[in-house]
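Engineer: Just below sit the structures, each encoded as structure tokens.
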Structure 1
Amino acid sequence: MEERIDKYLWCIRVFKTRSDATDACRGNKVQVNGVVCKPSKDVREGDLITIRKGPVELSYRVKLVVSHRLGASLVPDYAENLTPEAELDKLHAPVETFFVKRDRGTGRPTKKDRRTLDALYADLLDD
């Protein structure tokens, strides 16, 4: 049995929608057995799928081909997650955010305030 790669990635819950999976394939972010593929590429049992999703490179081995969306608890029966732990740790990397406290009722920053804030952020990022 064979199934399109975009549909298979949606079925095993790698992507939230099938169109997201299709866009990833068109954007050269999906490889099957080390070769960049189009959305219509057929997957078979034993294929190695590599997906570039943000900063993380996910890897899966196809156990069984499926043609309908699975519940999250059933996914391990159809796809083996081979993603290294180091890649998964990138998902939990701390994100530095800046928050400037403004008094209630002062409204949005003026253009001068924005320039001051931008200069402050630039100085912090240069260090």
Structure 2
Amino acid sequence: MGAGMYQIVFNEISAAEMARIPKEVQLELLAEFQFLPDDLDCLDSKAFGIIQREGKKLYRYRTNEYRIYFERSSEGILVHRVLHKNTIRDFLFRSKLPMGEDEQLQQHAGFWKLIEESERKK
């Protein structure tokens, strides 16, 4: 493990979500995700977002089709959810929220339930 290497850990839910994605797309996602900088505070804001609530800091990585929600952990990166963009759009639409994705999710209790659900599965 050289400098800049970190482990990506999927919890039970995100692993299952990942498994439902076609293999070649999984590989693309992981390849893109490997470029994660050591310093999560200098993220490219086009691809990455930060969602915070009550001192909890969650990162969002956006690809064309998917959103990966993760946090920094002692092992490296802990992935909470891997959701298709339509799932998120749907979620926001059903919640009647206007579409500023990260800001809206940040304030939405239902989104944090999705995250907490994945944490309880540990």
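Engineer: Ranked by distance in nm of label points 7 Å out along Cα→Cβ at positions 50 and 106, which of 1, 2 sits at the highest value? Before the final figure, lay out each step's value.
Structural biologist: Working: 1: 5.0; 2: 0.9.
Going through 1, 2 one by one, distance in nm of label points 7 Å out along Cα→Cβ at positions 50 and 106 is largest in 1.
Engineer: Work out which structure the value -9000 belongs to, where helix-only ellipticity at 222 nm (-39500 (n - 2.57) for each DSSP H run of 4 or more, over all residues; to 500) was derived from one of 1, 2. Let's see the in-between values first.
Structural biologist: On the way: 1: -9000; 2: -11000.
The structure behind it is 1.
Engineer: 1, 2: which one has distance in nm of label points 7 Å out along Cα→Cβ at positions 34 and 114, as calculated, at 5.1? List each step's numbers first, then the result.
Structural biologist: Values: 1: 5.1; 2: 2.7.
Of the structures listed, the value fits 1.
Engineer: Any idea which of 1, 2 comes out highest on relative contact order in percent (Cα under 8 Å, 6 or more apart)?
Structural biologist: Working: 1: 20; 2: 29.
Largest calculated value belongs to 2.
Engineer: Figure out for me which of the structures 1, 2 the number 46, 33, 30 belongs to, where Cα extents along the principal axes in Å was derived from the coordinates.
Structural biologist: Details: 1: 63, 30, 28; 2: 46, 33, 30.
Going through each structure in turn, the value belongs to 2.
Every number in this text was worked out from the coordinates using simple rules, so none of it is lab data. In this text the structure is predicted, and so the values were computed from the model without any measurement. Cβ atoms are built from the backbone, for glycine too; each structure is taken alone.
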